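Given below, in the form of structure tokens, are the structures.
Read-outs: derived from the displayed coordinates by stated rules, not from any lab. On a predicted model such as this, the values are computed, not experimentally measured, just so you know. Cβ atoms are built from the backbone, for glycine too; each structure is taken alone.
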Structure 1
Amino acid sequence: MLCLASAVGSSLSAIAAVRGLRWWRFSPALERLRDVLGLIILGALLSPGINATIDVGARVGSATLSWRQFALNWWIVWLGDCTGILVFAPLLLQLAFVYGNPHLRYRPRRF
């Protein structure tokens, strides 16, 4: 049960980040300040909250954690996700552009 909740939380977090960054008109080249801010705000600060809430909520619901431990555990899960995104996402995006994989190149849609 906890594994399923963790998988659902991680998946919904990633989906929310992608949809939010598309709405933001994010470019993975990270050439504009807007792209960097979008990655920080939408990708690293807001979307990990979804995973942290679902994951820790499932642990409280299954009586693995008490409500008194919710805030601390939520903070730890959120901080781990946020740190991982801020460290590895720019590195992976830049590697994709340096090595020129055409499948990873993003072309923003015109509205």
Structure 2
Amino acid sequence: MAERHPYAYKIMINSVPAKKLGIKDGDMIWVESKAGKVKGRAKVTECIHIDAVGIAGGFGSWAKTKPIGKGKGVNFNSLLSITPAHVDWISTAVDGCALVKVYKAEE
């Protein structure tokens, strides 16, 4: 199903910030945080909050045993900081969000 879903391998961005940044549906974009940077194809949509971007989990992996996600889409883990300030000390889960900068990539 993921291979046929129009948003699965893309980075969702709301149409308002996309327009301000000159990003059109299907453009390659960079998403950058303090921890790292990922490049992916934009999906301009109203299905995401104006102040957020959305990246589906489980894609962009490198594991041979994950053929649906291997080398496809974006791995958002590269954007997450694994520091004491970003870990829940009860569950030991890493924050699933990061403050990011988004900009159009040169193709």
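Could you figure out which one of 1, 2 the value 123 for volume of the Cα convex hull per residue in Å³ was computed from? Only one of 1, 2 returns 123 for volume of the Cα convex hull per residue in Å³, namely 2. For FRET efficiency 1/(1 + (r/R0)^6) of positions 39 and 55 (r between Cβ atoms, R0 = 25 Å, to 0.05), the calculated result is 0.70, so let me know which of 1, 2 that is. This figure was derived from 1.
Distance in nm of label points 7 Å out along Cα→Cβ at positions 23 and 79 computed as 0.8: which structure among 1, 2? The correct label is 2.
Tell me which of 1, 2 gives 1.8 when you compute distance in nm of label points 7 Å out along Cα→Cβ at positions 47 and 87. Corresponding structure: 1. Computing helix-only ellipticity at 222 nm (-39500 (n - 2.57) for each DSSP H run of 4 or more, over all residues; to 500) gives -1500 for which of 1, 2? Of the structures listed, the value fits 2.
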